[in-house]
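*Asks:* Each structure below is given as structure tokens.
Readers should treat all values here as calculations from the given coordinates under stated rules, not as data from a laboratory. It should be emphasised that the depicted structure is a prediction, and the values quoted were computed from it without experimental measurement. Cβ atoms are built from the backbone, for glycine too; each structure is taken alone.
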Structure 1
Amino acid sequence: MSPQAKHTTAGRSNGYASRHRTGTFRLALAGVAALLLLSPSPSTTSSIAFGQATRADVLLEGGTIYDGTGSEGVVGNVALRGDRIVAVGRFESGEVGRTIDCKGLVIAPGFIDLHTHTDRPILQEKTRDNLNYLTQGCTTVVTGNCGGGPVDVGDLLDKVDEKGAGSNIIHLVPHGAVRARVMKSENRAPTPDELEQMKQLVDQGMRDGAWGMSTGLIYVPGIFAQTDEIVELAKVVASHGGLYVSHIRDEGDKLLEAVAEAIEIGRQAKVPVHISHFKTCGVSNWGKIRDAVRMIEEARRDGVTVTADQYPYVATSTSLVDTLMRATDIPGGRKDLFKRMDADPALEQAVRKVVEGGLKKTRKVVIVSCKKHPHWAGMSVKQIADEQGVDVIDQVLRIQRDGGASVVNFSLCEEDVRYVMSVPWVATGSDGSAIFPNPKACPHPRSFGTFPRKIGHYARAEKVLSMARAIRSATGLPADVLHLADRGYLRPGAHADVVVFDPETFIDRATFEDSQQYATGVKHLFIAGKSALEDGKLGEALHGRSIRHRSP
């Protein structure tokens, strides 16, 4: 049965009640004891369990183990008991509830997606199973990115535990939503009282279990925030041991300035910095990403913790207006824009130049969805303009007048994409969302294919990086970024979030033309020791839960 045929949440139970919430840094006593018996090397794949046979509920036998450290794969076994890993490597097995033959398969930690927009879909009936991520091997996803999402962290995480979720959920405090609650969409600095209100909201979010704060500095209202405002809020995050995650202010002409700002925020606030979907946009900027990497590596040598994530595609995706008509590029901003343009020919010409400049930086812009013109999904704005017999700039403005659209923007360079994934501090992150297939939309394929594309296409087929490095970018590295001590690695005592996949068939099927196709190759997926996916089929229960940060 295909994942699509199995995709229903009716009657499915929640595998975790809220009473099972535990601190994310707590290890089972048996796990701690087992860890003490291992060699000091973090990449070891041998385990001894008190000199006696290891009991297990599930024994994954004879697979190639990639433990999340970046070490090459070693053939061995992994034992799961309850919600923990109890042994890894070569060990004597005792009483076993179920043995799974993993010969020819890869056993790895469940993948952690540092960048999703799944915070609202995870609460909806059709998408709370997060199937398009489970089929990629993901057991944990991070929400609240790009400054957007629920501000009330505790409420969101309580609902996740109450309703159940296909994957674990980690949330960030969204700066843009915080600013909007206090200041709406005002283009100005906050008053001292407003700044204090924002600090209180960030503080409450961190106390309620958020792992950091995100910004989206190309989106209203985050685009209006100055560096000093963000520093003050990031200091609150730092006081809780969290991190600062940013969709930086520019990924094109001013990429280096935007990276410098992110580094400076980290330096002043004394907080780890994580740059979302690290890339260079615009044909004229291709290759500039190497200068950005050099800047970051210099900052890292100077003691500033900076990391990043990347999706392995040559196109971005967001709204048409934020792609071609950024608020700070338009005189007077976007408020009442078309009314103002109709009354002011000079403003209309200025806006047209902004759109023209954006179009020159990309190969094409394709409609994902357009509420007023749903039949345009999958067509480029140039194709639509040609069909309508109008200039492409006029067509862009018409779409925006009609309520706008979501788009895919082909503005990236394949060489840059390959280079970025070779950088050891760049993790894998989809920038996608839980999606129930919709034939009237043509979303970016990253929501269905990011992880198998990185591992199956770029590592196994293209050999841009090793399998071990590709797997680390989805496991140990994101766990290190989050300081998530008990996930991301295969070692005794860690949570039993484990993926087993066939390296020959683990691949993305979603394309830009047919983007809602589930990935293939995941044979087994365990979340807290429970089966979440079996031979590509969704389990009867949802075993994901909220993972709450605890301040030091």
Structure 2
Amino acid sequence: MDVSGMYITVNIHKGSLSAQNTEVEVTSPCIYESTGPYPGTLYYTRLPANMSEEDVIANIVSKDWDFVSTAEFNFLVVFVSEDRNSLTLVRDRFGSQRVLIRETADSITVTTNPWADRHGQTRWNPFALRYALVSRIITEEALEEDVSALPLLHGLTYDAKNGLAVIETGSEQLRIEESGVPSSDEELIESIKDSICESYRRINTQEPVAVLLSGGVDSFILAAIASRVFDKVKAYTPTWETGENPELERALLFGKTLGLEHHVVTIQPEEFKASFFELIDANGVPNRNYSSLVLHALFTHIPEEHILYGEYADTMFGSRPVKAGIMDGKYAKVLRFVPDFFIPVRLKPICSSIKNHGLGQLVEIPQITENFVGQTLQSVGVEAPKNFSGRKKACTRVTGTEFNLKTDCSQHMVEIESSALLLGKKIVTPFYNKHMVALSNRLSNRQMFGPSELSIRENFRKDTSLHVKPLLKQLACQFIEPEAIYLEKLGFPTPFPAWIKHFVIPEKEVYCKIYSESHNTEQAWSALNLMYLTNRQGAGS
């Protein structure tokens, strides 16, 4: 699959400050020459939903970044002034395309093409490679030395006088905080419904739309509301011949209840393998989520252009990992006052893990050991970083939510939105915009984490995982009986251990041969990703 059509690259050849003869060259899939009030050239991958080129240019010139915090679809735009001496780069709030920056004394390259400047002499960043192994998340770092990655909710400006500058584009509108404004459950639930409806109205389409109906609460809510907004909604659910999709039965019930045309698509191992190479070639970073590869394959079976997707709902309205991280922090404070000899031997490993809690535990994969990291980095010629402190910042409701948005959610959107660009789809993600953030900020701990809230007494040695997202569950019960909603979450387990054999075992794939007999699937997957990335050099490799 040709991925070249999804990238934007900006080459800036610096001139002297006195002559100010900067040269700006841009390659892009789409180009628009404006002769309106703000003459110049707009380069872009695609436009935000329901906005024209002139709309985008007007917002950029006026520095009105509100559209970044509300617009649907992934987008990345670069506006270059008519004299070609200045530019502004803005992208969507999801960070769905990573922007890499390399600056020298004479030039600056800004690109979404991860292979543009990789070659046989690439110097790898050992800290980024470690993240690539332990979490498979690379969102605000670059794998290479001397390259930086644009932070989320930020853009770029350049002019000959001031040089390159990073600017905020939506971070204020999407700030995570606990506002302390009390609101009733009923008021918040209606506001959530209204916000989803508003996201749907921005699409402004008369064509059928698709919804990824997983069997979970979030996708059911999106489907239920969509069936009342759009003329035609089609549901799609993946399954597989080897292994089971345990939530398939629920997905079928949800589709039947809503009266949707429901398609169950069987994903083959060969499609999973093809998805791996297509996405890693497109992004130049590890594929963290097995489900993203399944969804990439599923997208090829979906004829509809617009696809509704429930990412961010957990983070905004009650994340189980964030709650667990907060509770570990509380337990750790108590353990400081408990002498070690009072702790039973069988509980010592658990207590040790709790004492070392931090934000990194939200995304780091337990099966990835330090010994494995050292051996794997050594195999690609990189020395493991020393004095690595990790992501040890304490997990609170605010820091946990921010961290999830910047890591797990963003990485997932990089994968999903790359599929969308490659396959000509447009993803609608209603659970993350400035309205949803404002609602999330207003939630009490009870409204986010359920009746057990964040109480040690109510959570210690109890399974309170079903308590999270109480408002979304109440909303879902407006469309179906509660018995179908208040159930244990079964997840989305792909038959990955069987599928990985299709492209790990063959000896011709040298970059993963040494792990072909690994019985640790997570280690094999991290190694496969890293070795492919560090052995593939350049866009033509």
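*Asks:* Out of 1, 2, which one gives 21.8, 63 for Rg and Dmax of the Cα atoms in Å, for residues 58-257 alone as computed from the coordinates?
*Replies:* Derived from 2, not from the others.
*Asks:* Taking mean projected area of the Cα convex hull in nm² as the quantity of interest, name the structure among 1, 2 where it is greatest.
*Replies:* Answer by largest value of mean projected area of the Cα convex hull in nm²: 2.
*Asks:* Please state which of the structures 1, 2 yields -8500 when helix-only ellipticity at 222 nm (-39500 (n - 2.57) for each DSSP H run of 4 or more, over all residues; to 500) is computed from it.
*Replies:* Derived from 1, not from the others.
*Asks:* Of the structures 1, 2, report the one carrying the highest value of distance in nm of label points 7 Å out along Cα→Cβ at positions 98 and 362.
*Replies:* If we compare distance in nm of label points 7 Å out along Cα→Cβ at positions 98 and 362 over 1, 2, the biggest value is for 1.
*Asks:* Additional query: Distance in nm of label points 7 Å out along Cα→Cβ at positions 82 and 378 computed as 6.3: which structure among 1, 2?
*Replies:* Here the read-out was taken from 2.
*Asks:* If relative contact order in percent (Cα under 8 Å, 6 or more apart) computes to 22, which of 1, 2 did it come from?
*Replies:* 1
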